[in-house]
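Novice: Below you'll find the structures, each written out as structure tokens.
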Structure I
Amino acid sequence: MKNVISMMSPRMMMIAESIEPCIKVFDTGSDHAFIPIFLIQNKLCKLAVASDVRIGPVNVAKKNISKFNMEENISTSLCDGIENARDFDCIIVAGMGGQLICDILDREQDIAKSAEQLVLQPMNAPEKLRKYLWDNGFSIHSENLCSEKNKVYNVICARYTGKSTEYTKTELHASKCLIKERHILLLEYLKPKIKRLRDMVNGGNDPELTNSKLLSEIKELVK
């Protein structure tokens, strides 16, 4: 059987390797279905669904599922978000903006709460996603980073506990998990944030000095 790893980017691999072994996985925004294929090949789950809101990516996913002879293990779903993900152990929502991921989780919060694993990969605004999770009773139990084409991507692994989490503004932007771990890519991950904050401060867009304080705290983290 052909191995799908050669077709996967570092970002896809980071997401796939964040999945804990389980029975059923629902991959939202699956596109090529490479992550579900990887999970089945490596016996990390028994059944998976590759989902997208557009018919084009769903058809691409179907072709790859057939190419890898995975029709018995992987099906496809044309839907907007996680509305068809009820009773799945793991829900992946990846490759979209942080605010959009928040909106997807919020529309079907009961489904998100029932999953044992939420594996979330925001392309931007991770601080909005962390805030949503912590404010709504979800625990972030791990995060990871990878570098791909001169950009650092992160993945957030969470589950519902029913307990809100206290946090600082710095922890929203820099991640409690990544700070605690002192991740090797933490400095590279925070460089764009530091530049944006510095530009705002230097441009006079900081009347209450909140950006100056956040900039100072983040720079202190990566010394």
Structure II
Amino acid sequence: MIKYIYFLAFLLASFEIIEAQKIEAPKIVDEAKLTYKVEIIDSITNQPIQNSNTNQYIIYTKGVSSRSDLITSMGSESAVYDSKKGNGYIAKSYSGQKLLINLTKANWVTQNAIFQQLKFNVTSETKNISGYDCKKAISKLASGETIIVYFEPNIQLSNQDYTLAFPELKGLPIVIEREGKGKRISYELADIIYDNVASNLFEIAQKNYRVMNYEDAIKFQKN
């Protein structure tokens, strides 16, 4: 009888562990559209800088493909990358000027190293933001700027090669803040759609663009 009771207790404990693992297992998202509201805030007045309240940062992921669109009142730019093929491009459109920069895998790594290689201190602080239960993580850039990320650990994108990814943080960034040099840039998730993402969003459209490779573009921007 005692053995039976121990065996029953063992089964119940095992069942509880399995159920807990099911609850804690993060949702892995293969394709989605994420829309972030972007604000540039004056660190002294704590007020948004003029014309920054309409800025958007939109991220599309579909398997190994990712696309990020920055849309501002001054213009727009898109970064597209295929992590399997190891190539992509950046398309910029400002003041009637259009520039398309082709990227290799090494170029992509260099371009996104500032975020991809960050080491974070995940604090004990939690915060509910728009219904997401977030953890707070803090990091510092070499420039001295502070990066604060509030992330939802129960949602993860399977593709971690997109532009605002922080591979060390196991979760979805809900709010990202970069502060220094008298201003704070804030990205806050406004919407996420899990519907199918159209494949043609990741195609290269070179029409009407001046095309450069990454190395030439760096030289061009320095001049």
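Novice: Once mean count of other Cβ atoms within 10 Å over residues 59-66 is calculated for all of I, II, which comes out largest?
Specialist: That would be structure II.
Novice: If helix-only ellipticity at 222 nm (-39500 (n - 2.57) for each DSSP H run of 4 or more, over all residues; to 500) is computed to be -6500, which of I, II is the source?
Specialist: II
Novice: Here Cα extents along the principal axes in Å has been calculated and equals 84, 45, 30, so which of I, II was it run on? Intermediate values should be presented prior to the final figure.
Specialist: On the way: I: 58, 36, 30; II: 84, 45, 30.
Here the read-out was taken from II.
Novice: To test your reading of the models, identify which of I, II gives 15 for relative contact order in percent (Cα under 8 Å, 6 or more apart) when calculated.
Specialist: Source structure: I.
Novice: Of the structures I, II, report the one carrying the highest value of distance in nm of label points 7 Å out along Cα→Cβ at positions 131 and 211.
Specialist: Numbers: I: 1.5; II: 4.4.
By distance in nm of label points 7 Å out along Cα→Cβ at positions 131 and 211, the leading structure of I, II is II.
Every number in this text was worked out from the coordinates using simple rules, so none of it is lab data. Note that the structure is a prediction, hence the values are computed from the model and not measured. Cβ atoms are built from the backbone, for glycine too; each structure is taken alone.
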